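A.B. asks: Input: structures, listed below.
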Structure 1
Amino acid sequence: MAEGTQITPEDLDLASPFEKYEGKGLREAREELERDLIQRAISRSRGNISKAAEELGISRPTLYEMMERLKIIKKEV
């Protein structure tokens, strides 16, 4: 229950969007963020890499390169 007259994120039990990156170095946090964004885009596009790349604002070859670097397998998304 909220204390006072305003509802805060803590009252709603919402975690900070950066909480999952605490204690990680910049490189590790960036890779995790990129991995999450790519996996979500591929999922939303139902596996269509061209559509996922367009959504992410990158080229299809770049998306494939990032997937390889981040060890993202299309079948697992």
Structure 2
Amino acid sequence: MKKINLRDLYPYYRRGVWVEIEEEVLEELCELERKKHAYHRRMYRYQAHYSLNREDGIEHQVLFPSPSKEEQIVCRI
């Protein structure tokens, strides 16, 4: 059993609250943190900042996806 501080995980804790958790749970929490940090690094490295206010069609593509080739063929028949 490992002890963790819930204040590190949840921002609404103002004081440190220590709980014991199993090692498997701790490993999953660490893996989640690593993935989150890797995502942020990739986002800043490749400058992947998307905004729907840019008027480049991202919002339109999400709201009105183009039909696939199969759907186009079915509609013609």
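Rule-based calculations on the coordinates, nothing more; no lab input. Being a predicted model, the structure only gives us computed values, none of them experimental. Cβ atoms are built from the backbone, for glycine too; each structure is taken alone.
A.B. asks: Of the structures labelled 1, 2, which one yields 16.8, 53 when Rg and Dmax of the Cα atoms in Å is computed from its coordinates?
C.D. replies: The correct label is 1.
A.B. asks: State the single structure among 1, 2 that was used to calculate relative contact order in percent (Cα under 8 Å, 6 or more apart), giving 18.
C.D. replies: Going through each structure in turn, the value belongs to 2.
A.B. asks: Of the structures labelled 1, 2, one was used to calculate distance in nm of label points 7 Å out along Cα→Cβ at positions 6 and 62, giving 3.3. Name it.
C.D. replies: Traced to structure 2.
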